[in-house]
Structure P
Amino acid sequence: MREMLIGAAKAGAFEPRWSARVLEEWRRAALKHGETAGLQVESEALFLKIAFPNASVQIAKDQQARFWLPDPSDIHVLAAAVIGGADGIVTLNNKDFPEDILAEECLTRVNPDALLVGIWQTDPDMVTTLAQEVLDKANQLSNKLWTVKALMKKARLHRLGAALSKA
C-alpha cells in the first residue's frame, strides 16, 4: 500500500503531508521486525524527506491542544493535516478518524483503495505503470510469483487490484 501511495504522490497525483511523529511511529513499528527492518525504514524515511521536502509539518504542542479525536495518540495526524493545509486524511482507521470531526476541520477521510482507484480513473497509464513496478519489485524480493490482483489484495487495495487485473 505504501509503495502505491508514495508512487502516486511522486507522480504528482497528490501532495502528502505528515508529522515527524508519523515517520517515528513507522520506524518504531519496523523495529519490531528486527534491526534490519528499522534501518530500512530509516533510509526510506530519509528518501521521503528528500523527495517531499514540504510534506513534513511542524506542530507545536499548543497547536495540538485544540484538536480532539477518540484516540489521543492520533491527534498529531489531524494537526498535521490541518496545519499542512491537506484536504483529507488517508487512512483505513475509520473508528479513530470520525467523519464528523474531520468535517469540522474541512477534511475528509479517504480510504487508500478509493484514493488510488480515483487516481487510476484519472490517469490509468500512470497507475498501471506504477503497479507493474511495485509488482516487479515484490516478485524480485519474495520467493513467490505475485499477480497484480493478489499483491493489491495483500496490500488491502482490493478494488484497485480488480480494476488493474481487468485492464
Structure Q
Amino acid sequence: MNKDKIHDLLEEALALRNEARSAAGAAADLFEVDTVVSPRNVIRIFIDAETGVSIDDCVPVSRHIEGGLGRDQEDFEIEVSSAGLDRPLKKARQYRKNIGRRLKLIDRENNTWKGTIVSADDEGVTLRCDPPKGRRKKAGVTPETGNLDRNFTYGQIKEARIEIVF
C-alpha cells in the first residue's frame, strides 16, 4: 500500500471537506493527526479539528480515499475517525486545542509529568505541573518557589495524553 498516495488523497479529501464546512458556515479546520497502514492493508486515519469532528466529516473523507485507491489492484480496509481523547497528542494544533485541559506527559527520559496545558505553539507546550508529592522532587518544580510551569519542546515528548477528569 502506497502511503504517499494515501496521504495525497487525504489532503485532497480534507480540503474538499473543509470547503464544504466553510460553505455551510462552519469552521474549515479539519487536519490529519495520524495515518497508520498495517501489513494487512488496514488503513487507519485519525483526523481532528478545533471545532470537533463528526461522522459527517469522516464519511466523505473515507469515500474520497477509497475511490482514489484501486481495489482491483490491492485489497484494503479503511477506517477514518476522530483522534479521540484516548489517542496520544501528535500535532501542535492538538495541544493548542486542549489548552486548559489536564495532560499526562512522558518525556524522552521516561519522566512522567501531570498538569494543565497553559500554552502551546509550533515549538512546544507549557505545562503547569502538579506539585511533587512526598519526598521525590522533580528538577525545577517545587511548590516552595512557585515554579510549577515547565516548557517542553515537541522533541522532548515521548507521549502525551489528555487526562479525563470526572
Structure R
Amino acid sequence: MNLLKRVLLALLASAVIALVAGQLGWLAGPVPADLGVREGRLKPPARVPNSVSSQADPASSSHIEPLPARFGDREGRATLAALQAIVQAMPGAAIVKVDGAYLYAQFTHTWFRFVDDTEFWFDANAGLVQVRSASRLGESDLGVNRARIEAIRAQLAATP
C-alpha cells in the first residue's frame, strides 16, 4: 500500500509541476525562425509525429490534404479572410502575421501553454491553400494538429 501511495503522490506532484511550468511559459518552446514561404514551400514537417503538412510526401504520416480555395477565388483573398475569421474564433488562437497570401497563427494550450505554429499559404499555381501545423515541443502531439486542421477544413466548407 505504501508503494501505491508513493507512486500516486509522485504522479500528482509531476502533474502539478508540469502545470506550474506551463503557466510560467516554460513549455511554450522557442519561436521557429524559419517559418514562411520559401521557394514555393512551407517549412517541412518535423521528423517526429507532432506536425502535419500538405506539402509532405503523400505516403508520410505527416501528410494532410491542402485546403480548397473558395469557389472563384483566384487570388486567395476571400479564402484567407475566411480562414482568418475561423482561426480567430478558435480557443487559444492568436493571429501573428497576415501578409498577402500568407497567414501565420499560434495556438496555445489552455493549461500547459504548449504552442503550436500553424501556417496557411494560398498557392496560386495550385489554386489551393497549403497548410502546415506543428507543435514546438515534444515528439507527439496526440493528433491535435491534424484534428485542428480538419476542424478548420470543415468550418471553411460550411462558411458561405
Check your understanding: Where does the value 26 come from, among P, Q, R, when relative contact order in percent (Cα under 8 Å, 6 or more apart) is the thing being computed?
Key -> R
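One of P, Q, R was used to compute helix-only ellipticity at 222 nm (-39500 (n - 2.57) for each DSSP H run of 4 or more, over all residues; to 500), and the result was -18000. Which label is that? Before the final figure, lay out each step's value.
Numbers: P: -18000; Q: -8000; R: -10000.
Value -18000 for helix-only ellipticity at 222 nm (-39500 (n - 2.57) for each DSSP H run of 4 or more, over all residues; to 500) corresponds to P out of P, Q, R.
Values in this text are rule-based calculations from the coordinates and carry no lab data. Keep in mind it's a predicted model, so treat the numbers as computed, not measured.
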